[in-house]
Structure P
Amino acid sequence: MAFSFSRTAIPEVVVIDPQVFGDERGFFMETYKRSEFAAEGISETFVQGNHSKSLKGTLRGLHYQKEPKAQGKLVRALAGDIYDVVVDIRRGSPTYGRWVAVSLSSANRLMLYVPPGFAHGFCVVSDEAEISYMTTEEYAPALEAGVIWDDPDLRIAWPIVNPQLSDRDRRWPCLKDADDNFPYHSES
């Protein structure tokens, strides 16, 4: 297998560790293989790729896209180091309002799968970082929404105190007031 998959404290959120083949010339790794991801329960089709660059102290998030265009994401750092956070916003879920965080970096080459129904954000802890992520739905501006990064009910342990934020990210509501439409559906 080219990947190892680890479930987080929120089982639907998965850390993916790719197998890296390196020698004196550099390295090679697969970043996605549909058959292996599907075998681990990640069967969505990725339809859009995105790439961003941010400077140290930048915080982007917590973002999500509402139904009927809710996005799953496969996130990785191409350069630098980020603190990546995922919040369960599926009303009725046993992990509703809980969050997990993972350090993604060009050094550790880890990837993070964020399913639909979760808010996602990250902050840059290196001098700069470049992030690449694929999504399971195309960007639909009318369905874009978010949760404020410092929601006191969530108590996310961000590694920065005064992040650089976009105007949009300063205005998101707390989760209890968020415009989301993700009911939880038990697998049983």
Structure Q
Amino acid sequence: MSDKDRFEPAPFQVVSDLRPLKAFTDPIRNRLLHILANQEATNQQLASLIDEPQAKVLHHVRFLLDVGLIKLVEQRVRGGNVEKFYRATARTYGFRPDPADIETLSGPVSGAIFESVTQELVASLRLWPDQPLYWETRRGRLTPELVEEFDKRLLALIAEFWGDLAEPASGDADADLIALASTMYRFPGKG
């Protein structure tokens, strides 16, 4: 398959239906979607990348296929075996659940996202104990204008270092893959 014929995920996809939204309630599925947003991979490659059993990963791959968040992009026959390559349908996803489903989904989705980041962080610390980590937890009172300015500058900084989501990942294919996790939310207490 030529490079021009390769499937490229959409830059952004809104997920509103309950079943695909439930896919994001599992940390393993979140990790698989992150990988497949950036590259195509087989079940075996995915299992190796996240250090999970192939049967467990295959279960999640089948679920993601069934709800339409990944697709089969290529099949190759090697030594009598069929290798199936998968790719995410989007580089990033936005969640827009029905208001009636927000209570049901928001906790499990956010918990699974944080758990997937935690799993990757623990694996990273195990493999590269000298890798510097930057932890920053702050609560502050910001005006809506300052929140908007912060968001704008953060997105510009992310675009500067990570590139435009509409474009395929670029850079040295042999360089280490570096991840960033950032969350900003309105504190629910009066604090």
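Every number in this text was worked out from the coordinates using simple rules, so none of it is lab data. If you're wondering where the values come from, they're calculated on a predicted model, not measured in any experiment. Cβ atoms are built from the backbone, for glycine too; each structure is taken alone.
One table, with the values for the structure above:
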| read-out | value |
| --- | --- |
| Given 13.5, 39 for Rg and Dmax of the Cα atoms in Å, for residues 61-172 alone, calculated: source structure among P, Q | P |
| At a computed 25, 21, 15 (semi-axes √(5λ) of the Cα gyration tensor in Å), which of P, Q | P |
| Value 0.15, calculated as FRET efficiency 1/(1 + (r/R0)^6) of positions 5 and 125 (r between Cβ atoms, R0 = 30 Å, to 0.05), assigned to which of P, Q | Q |
| Origin of the value 1.00, where FRET efficiency 1/(1 + (r/R0)^6) of positions 77 and 133 (r between Cβ atoms, R0 = 35 Å, to 0.05) was derived from one of P, Q | P |
| Read-out Cα extents along the principal axes in Å, for residues 21-116 alone, computed value 50, 23, 20, structure in P, Q | Q |
| Highest-scoring label, criterion being FRET efficiency 1/(1 + (r/R0)^6) of positions 37 and 141 (r between Cβ atoms, R0 = 35 Å, to 0.05), among P, Q | P |
| Computed -14000 for helix-only ellipticity at 222 nm (-39500 (n - 2.57) for each DSSP H run of 4 or more, over all residues; to 500) - originating structure among P, Q | Q |
